[in-house]
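Some structures are shown below for you to check.
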Structure P
Amino acid sequence: MAAAQQELIVRGEQVERVFINFKDNKYVVNRQYQRKLIWTIEEKQNFIDSIIQGFPIPIILLAEPVGRQDGTLEIIDGMQRMNAITSFIGNDFSVNGGYFDLNTFATTKDLFDRKVIKQKTPILDRDLCLAIASYPVPLSIYEAAYKESVEEVFRRINSGGRQLSRQELRAAGATCAFAECVRKISARVRGDTSNSDLLLLSEMRKISITNKELDYGINADGVFWVANGVLTKDQLRQSRDEEMVADLFAYMVSDEPVASRTELFDDYYSATFPMTANSTARFDLVDQAIRRRSSELVDLDYQRVHDVLILLLGQANTTFTGLIFTKGTVETQCPVIFRRYSLPFTN
């Protein structure tokens with residue numbers, strides 16, 4: 001069968017135009033498959049320095065999904081690069097000891113004059129800022145793109161180069177009941193829930209985890225897994241928390257205890273390639289178990305246990321790891337709460 005022809009436009013877009021489109025809310029991110037902002041300040045600075053030096057940078061891939069009427073473009077590959085460009089122009093960080101001069105072009109000057117963006121100092125040389133503003137960012141726009149093909153392109157791109165974590169890759173675009181429940185619960189525990197899976201690029205900082213010198217919306221120290229010594233900050237940024245939730249979730253819904261192995265997660269997400277008879281059987285068992293109980297009730301089961309655990313830890317004035325690795329027990333440290341919630345939760 002001949003492959004379907006897709007419209008693919010490749011062009012160079014000046015940094016100035018990229019920033020203008022960004023401020024006009026033209027770039028969106030799909031949380032069903034995109035990771036959060038994870039570049040360090042050094043990675044952002046090195047990328048902007050490549051632009052200053054006039055070095056070629058990797059192409060950024062955008063999609064214009066079928067049926068999208070608002071003129072927005074979905075970022076398939078290059079979100080970290082796009083954020084580095086727009087946040088540098090917005091004076092979020094400096095490069096080579098200086099900040100972008102907001103008087104360089106009309107849009108940034110207007111934002112500066114209206115006090116939307118504050119000019120930080122010291123300021124980079126104007127000639128350097130003009131060179132940055134005129135740098136042609138290579139963009140490839142995938143027109144008339146269907147949702148399934150966008151997700152598949154994302155997976156293929158991220159199977160090489162600086163790879164996504166295994167969890168991020170298996171979860172990319174997964175829409176089965178198991179994946180949706182894990183994603184929803186994980187976001188709630190982290191504190192980065194959103195009303196829609198589609199977010200503006202400018203909103204990504206609100207649901208990303210604070211990194212050194214990059215003040216985003218989620219403070220890793222306050223996230224349950226880090227605060228209780230279960231995961232490190234780096235593991236949280238690599239979505240290891242979603243693996244934790246997936247592990248607990250699979251155990252909750254299964255009639256028989258299941259092994260705690262990361263290879264099995266691929267089966268639960270239907271991400272094993274190729275799917276074997278055993279992989280399909282494991283996927284079906286977990287999927288059907290969730291559907292019998294309903295996603296809403298399974299989600300509620302998890303939330304009840306999580307809430308009780310927080311109460312127990314608060315009563316004991318300790319962390320989860322502190323509670324596990326001490327001589328005392330939950331019953332002796334938290335007698336009132338233990339008696340109240342001593343009945344087991346059922347599937």
Structure Q
Amino acid sequence: MPSGISGDSGEAGGTVIKADFTAAVCALKPCHVFYPAREFCGRIETVDIGIGEDIIELAANGDFYTLSFDEIKEKFNPRTSVSNKGDYGKVLEICGSKQMPGAAVLCAKGVLRSGAGLLKIVFPEDAYSAIASQVAEATFYPVKGDKSGFFDGADSDRIIKNLDWADVVVIGCGIGTGEAAFGIVREVIKNSSAPVVVDADGINALAKNIDILCEAKAPIVLTPHPGEMSRLTGKTVGEIQKNRISAAKDFAEKYGVTVVLKGSNTVVAVPGEKSVFVNTTGNPGMATGGSGDLLAGITAGFLAQKMSCKDAAVCAVFVHGAAGDAASAELSRMACLPGDVAEKLSEILLETER
């Protein structure tokens with residue numbers, strides 16, 4: 001490791017060597033993964049010097065792990081020659097509004113580009129032209145909206161009836177912070193028998209009544225950024241960022257949900273498991289509005305193909321980050337947009353099929 005950084009954390013202080021290349025002996029250490037220490041390591045390569053896996057496992061504290069692309073590839077099942085759209089799952093997306101139609105579009109692109117068989121999008125009718133013109137491969141279920149183009153709750157019973165159709169539900173992207181939208185989120189969580197991915201304003205809805213998670217019939221995946229995690233837990237963003245692993249792990253354990261705490265080194269925590277996954281893909285070019293909507297859709301798409309919540313979340317953040325790296329390498333970090341990342345998903349997923 002470069003002199004001057006802490007091997008057991010992402011801390012770096014005082015005089016620090018900024019390396020071009022770091023050879024990590026046997027396995028990555030925390031300083032090779034967490035920032036700001038990671039910034040001083042340059043290109044990192046893990047080198048084998050003959051220490052066995054049993055010794056590494058004995059020495060590790062088990063708090064977190066990372067995965068290589070080869071390990072991620074093993075989690076994908078090849079498609080059989082005799083198959084149809086029904087074999088790859090049906091996703092019900094409850095997202096978008098007149099003011100934020102792009103959130104529904106980006107989420108839909110994530111669902112479709114990640115391989116789901118069928119997608120139905122529920123949104124306020126005023127957003128129809130903006131959403132339908134950008135997504136050709138989905139079916140649409142527009143419902144009555146309020147004067148501002150958000151859900152007004154009048155059709156909540158009709159929305160809930162669609163739950164029986166779905167293998168996975170994704171909700172929250174661009175729905176706004178109105179009570180009607182929040183009410184729909186709560187009803188979906190209480191009534192869905194299919195796994196539910198909750199993002200963005202869906203998470204803000206839960207912050208007002210967090211105990212609703214205890215009434216869920218099906219597995220829940222939450223994808224908060226640090227600000228949303230702050231609202232869920234009552235902790236400050238600074239407290240969460242200081243120990244992201246504990247923040248995600250403690251919440252997952254307390255409420256029995258899978259947590260995807262987004263940001264640099266996205267953390268995936270699963271209830272009942274000692275270790276959490278820490279992602280190593282992605283870059284600052286992805287720090288723009290819409291990235292989370294795309295990730296929520298990818299997660300739902302993988303769930304629809306019968307991945308577990310854990311595998312779907314881990315694969316989604318890895319693939320999403322890898323697509324972001326590819327897009328930024330081509331377009332620059334400053335000019336990269338979530339739509340560009342969506343277009344790169346095919347390039348990354350092609351590698352999982354080889």
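Bear in mind that the values in this text are calculations on the coordinates, not laboratory data. Being a predicted model, the structure only gives us computed values, none of them experimental. Cβ atoms are built from the backbone, for glycine too; each structure is taken alone.
The maximum of FRET efficiency 1/(1 + (r/R0)^6) of positions 13 and 125 (r between Cβ atoms, R0 = 25 Å, to 0.05) over structures P, Q, that is, the highest value, falls on P. Set P, Q, criterion relative contact order in percent (Cα under 8 Å, 6 or more apart): the highest-scoring structure is P.
Work out which structure the value -14000 belongs to, where helix-only ellipticity at 222 nm (-39500 (n - 2.57) for each DSSP H run of 4 or more, over all residues; to 500) was derived from one of P, Q.
On the way: P: -14000; Q: -11500.
Clearly, the read-out refers to P.
Please state which of the structures P, Q yields 17.6 when mean count of other Cβ atoms within 10 Å over residues 45-52 is computed from it. Only structure P yields this read-out. Assign the value 18.1, calculated as mean count of other Cβ atoms within 10 Å over residues 21-28, to the correct structure from P, Q. Only structure P yields this read-out.
Could you tell me which structure in P, Q was used to calculate semi-axes √(5λ) of the Cα gyration tensor in Å as 35, 22, 19? Working through the options, I get structure Q.
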